[in-house]
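Peer 1: Structures given as structure tokens follow.
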Structure I
Amino acid sequence: MSDPKVEAINHFFSAYAANDVKGMSAILAPGIEWNIPGHHPLSGTKRGLDEVVSFFDQLGKAAFQAEPVFLGSNAEYVVDIH
């Protein structure tokens with residue numbers, strides 16, 4: 001049986017691939033925090049639905065593509081590595 005949190009992330013990335021901003025927004029919680037690790041222009045924590053969706057909308061407009069490497073979860077977290 002698949003974890004519903006992992007399924008939600010898969011639906012999010014399907015919406016992202018289709019540049020479906022409404023679809024992305026429907027999956028995320030209003031208080032979301034999305035962390036991009038590293039020391040580069042894209043790194044940092046995006047806070048709140050508007051900031052996260054705007055970030056991914058801009059990536060989509062730039063035709064950014066990422067290959068999934070790992071997607072997993074436990075009782076509290078989902079980890080997505082691209």
Structure II
Amino acid sequence: MNICLIGMPSSGKSVLGKMLAKKRGMSFLDLDTLIEKNNGKLLREIIAEEGREGFLRIEEEAGASLSVENTVISPGGSIC
């Protein structure tokens with residue numbers, strides 16, 4: 001079972017996600033952090049280079065490619 005936290009940007013998904021994962025004995029995954037790691041750039045750099053539409057495409061691809069179990073997932077604020 002996975003738990004995915006949905007909310008507006010900066011609404012606390014990562015903070016609460018880490019606490020929830022710890023309390024439930026689950027892993028935690030922050031999609032924004034994964035995107036930065038995979039691209040070797042900060043989100044703001046990706047957006048500056050790719051534009052908002054390009055970033056949304058990257059974010060969608062990253063979310064769609066996840067294959068995790070027993071994980072609390074904090075997606076980006078623009079994922080719905």
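Values quoted throughout were computed directly from the atomic coordinates according to the rules given, and no laboratory measurement underlies them. If you're wondering where the values come from, they're calculated on a predicted model, not measured in any experiment. Cβ atoms are built from the backbone, for glycine too; each structure is taken alone.
Peer 1: From which structure (I, II) was relative contact order in percent (Cα under 8 Å, 6 or more apart) calculated, if the value obtained is 24?
Peer 2: Details: I: 24; II: 57.
For relative contact order in percent (Cα under 8 Å, 6 or more apart), the value 24 is produced by structure I.
Peer 1: Given a value of 2.6 for distance in nm of label points 7 Å out along Cα→Cβ at positions 29 and 69, point me to the structure among I, II it was derived from.
Peer 2: The read-out was computed on structure I.
Peer 1: Comparing I, II, where is mean projected area of the Cα convex hull in nm² highest?
Peer 2: I
Peer 1: Consider the structures I, II: one of them gives -12500 for helix-only ellipticity at 222 nm (-39500 (n - 2.57) for each DSSP H run of 4 or more, over all residues; to 500) as calculated from the coordinates. Say which.
Peer 2: Among I, II, the structure yielding -12500 for helix-only ellipticity at 222 nm (-39500 (n - 2.57) for each DSSP H run of 4 or more, over all residues; to 500) is I.
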